[in-house]
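The following blocks contain the structures, represented as structure tokens.
Here, each number is a calculation from the coordinates, and none is a lab measurement. Everything numeric here is computed off the predicted structure, so don't read it as measured data. Cβ atoms are built from the backbone, for glycine too; each structure is taken alone.
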Structure P
Amino acid sequence: MRIINLDPTDDRIVQQAAALLVQGFRDHWPAAWPDIESARDEVRMVATPDHICRVALDSEETVLGWVGGLPEYDGNVWELHPMVVRQDQHGQGIGRALVADLEDQVRARGGLTIMLGTDDMDSMTTLANADLYTNLPEQINTIRNLKGHPYEFYQKCGFTIIGVMPDANGRGKPDIYMGKRVDTMG
């Protein structure tokens, strides 16, 4: 596997990356990229010079996964958005490699922190359908994963829950914010 910049003029790679978005988010957030055209638009938006867009390819140049990075706060913080790995490749270390590569890319641009939002649309954690306006710090500290929510993947990559936006996606459907310091000076 190798990880390179996604070339937005390479229609074959763009098409594969877009298909991964549609397939990868179909079960838990189908409104994100409901069709190939909206997903292609997202790939091309992320693959602009002021963003980071990295793609993992196998030896046959097939897309295994990809990750995007969007600058925030004058480039001090970068949002990891989006990330997807081919479903038949889950558990093979591709996601971890993409996150580590994004960290290197952000660090090389002088970024200090990577943040992300990981929505709980399907009651996958104990933060869903809870009153998050009452003792939120305790609820964050005692969060449990009920149905394979990706926040645990990001924790394994060194991210910490830094906040929660209650009802971000409708009543009882929060967005879980996670962050990781990537500068080596801190």
Structure Q
Amino acid sequence: MKFLEILLIAFGLASDAFAVSVSAGSVGAAKSLRSKVRLSFHFGLFQFLMPIIGWLAGRTIVEYVKSVDHWIAFGLLLWVAIHMLQSSRTNEKSSYSQDPSRGILLVVLSIATSIDALAVGLSLALIRISILYPAIIIGLVTGLTSFIGICFGQRFSDKFGKRAAIGGAFLLILIGLHILSAHLFKL
């Protein structure tokens, strides 16, 4: 898998964390540098770990699904993208009564923003892509974009977070179409 493809997947996956980070920044929930770093670090860490977990699960079933693995990978990426699009349509403004960079809220947000990375890891296993390099890129991109998102949210508003999720969803759809067409047309 080429670096650009991995980078596009990473930005697609990071869009959920970016949207949450913008929201946290816009409501003033992560004010100190320490809380910004803690929130963005955990988002990046979970985005690094979840594809590895998905990949390990996928490696155990890869021999059984060889003939349809490209369809499964496409379907999973499409499912993730649809989920991201549905999430972006909600009109509720997130508000946090506590600092989202601490305690159980930090863990819940980290899992919620990285669950789609689990499906991507599974997809990568099905198409026999090594996981460490993509997982590192995904984690780094998510951590960086989350930090930028908090700062962006503090400076502007949370209206751009939804646009990021929509853009990320379309990136994942394009990657899924590329995987499917590469297998079907032997590109």
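I have 17 for relative contact order in percent (Cα under 8 Å, 6 or more apart), calculated from one of the structures P, Q. Which structure is it?
On the way: P: 17; Q: 51.
Value 17 for relative contact order in percent (Cα under 8 Å, 6 or more apart) corresponds to P out of P, Q.
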>> One of P, Q was used to compute Cα extents along the principal axes in Å, and the result was 49, 40, 29. Which label is that?
In response: P
> To which of P, Q does the computed value 0.90 (FRET efficiency 1/(1 + (r/R0)^6) of positions 58 and 170 (r between Cβ atoms, R0 = 35 Å, to 0.05)) belong?
Replying inline: Q
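With helix-only ellipticity at 222 nm (-39500 (n - 2.57) for each DSSP H run of 4 or more, over all residues; to 500) coming out at -8500, pick the structure among P, Q it was computed from. Spell out each step's value before the answer.
Values: P: -8500; Q: -28000.
Traced to structure P.
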>> Comparing distance in nm of label points 7 Å out along Cα→Cβ at positions 10 and 138 across P, Q, which structure shows the greatest value?
In response: P
